[in-house]
Structure I
Amino acid sequence: MTARMIFPLLLGLVGAAVLIALGTWQVQRLAWKEGVLAEIEGRLLASPVAVPDAPAPETDRYLPVTASGALGDEIHVLVSTRQQGAGFRIISRLDTDDGRALMVARGFVKDELKDSPRAGGDISVTGNLHWPDEVDRFTPAPDLGANIWFAREVPALAQALGTEPVLIIARATSETDASVTPLPVDTSGIPNDHLEYAVTWFGLAAVWIAMTGFLMWRIRQGKS
């Protein structure tokens, strides 16, 4: 090995080591994320309980609950689903049988059914508590006149409906309005791109090694 070959070889080895380390880290992150998702899935489908007196996002997110009461005013949150396209989430006030005012996300209606009359009255619901994080600096303010909201911001929704800041995402209900399709909480919206990242880093490592080998060959050929 000549002096001309030492630096490119060291550069190739260090670069490959860094890329392989990044790929290995992403594999470790993948295992961690799959564990988190499995834990969330198990929590989502656990046996439901009564809504706690003062639930908190830190401890009660995804908690399975059951409640019953009378439906009241509703808010329409713009959403698009893969199966049905554009439409609205229907979030209604729920005056519970035990005297509380909560919110229930009853489900999805198509765009043209936004302002159609819906069956009200008493309802029982089984679902999960959730505090969605959907608001950023690009989120438009709600159009209160048209009752169109662009994100589920629990405190703002609660203020508008005059309820506690508690949102139940319905999984199953005694809903009698066939136009409303439940949109239960699941893990599909939680990103898990670690496998793709790992493949990318390992692929780059393979290319880096191949390029290093080619460079070493060129140097040897030049010497010859």
Structure II
Amino acid sequence: MQNNWKIIAFFEKLSAESAQAMDACAWQVHFLDGDPVVWEDDVCRAMYFVQMGAVEIYRTAIDGREHTLGVILPGQGFNLVPVLRKEALNPANARCIQDSSLLAVGREDVQRLMRQYPDLTVALAEEMAERLEMMTRKAGALALQSVRQRLAAFLVNEAEKERTETDIYWTRDDMARQIGTVRDVVGRNLRELEAEGVLRREKGNILLLDRERLTEIAEGRDTT
């Protein structure tokens, strides 16, 4: 293998033959924190897998406000949708939120390999299904949950993640983009949760004092 696919979950599903063919088409790209990877509505050139770092997928409203669709972490891929579409335009923007190393595979190569290797097609379909499920949950949360619920769920999910050297430290602006609101609303809800004794803010960190209560809020079992 000319590239290191060790942590890419998608790659583990491939046969030796299709894995070798995929590897032969791939190339490494490196970005600094804040660098764009793809722009919305540009012609799709490739799909990407994150080896190191983190990539934020987001869209921008007419008024300039940004909304985060997801954060792609090491082992995960993105830009699969336009690779498979006939009209190959990127549906969203992608930028690095840490110094990042990515593996890229060109759109035409992906389509050619899918015709040759059925296991590659199945693996990509599973990847697509997982991404669709994630987006369905996110859309449901935006439509059916309050900002208070979405913020509580975000804090609980972050607290439950395994700590790594590449942990992301979220600002209020970051959190607002993640849960579909604005910085001031996040700040107001954090102050309210702190006043209720659910959390404490300390030197830029958020300490969860009552995770059970926060989970109740996230799940809509909040009586206040």
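The greatest value of mean count of other Cβ atoms within 10 Å over residues 80-87 among structures I, II is that of II.
Which structure, out of I, II, was P(r) over Cα pairs in 5 Å bins from 0, in percent calculated from, if the result is 1, 6, 12, 13, 13, 10, 8, 6, 5, 5, 5, 4, 4, 3, 2, 1, 1, 0, 0? The read-out was computed on structure I. When distance in nm of label points 7 Å out along Cα→Cβ at positions 64 and 96 is computed across structures I, II, the figure 2.6 traces back to II.
Starting from the value 48, 33, 18: which structure in I, II was Cα extents along the principal axes in Å, for residues 104-167 alone calculated from? Write down the numbers at each step before the final one.
Working: I: 37, 28, 20; II: 48, 33, 18.
This value belongs to structure II.
Have a look at I, II and say which one yields 20 for relative contact order in percent (Cα under 8 Å, 6 or more apart), as calculated.
Among I, II, the structure yielding 20 for relative contact order in percent (Cα under 8 Å, 6 or more apart) is II.
Computed from the coordinates by the stated procedures, all read-outs in this text should not be read as laboratory data. What you see is a predicted model, and the numbers here were worked out from it, not measured in a lab. Cβ atoms are built from the backbone, for glycine too; each structure is taken alone.
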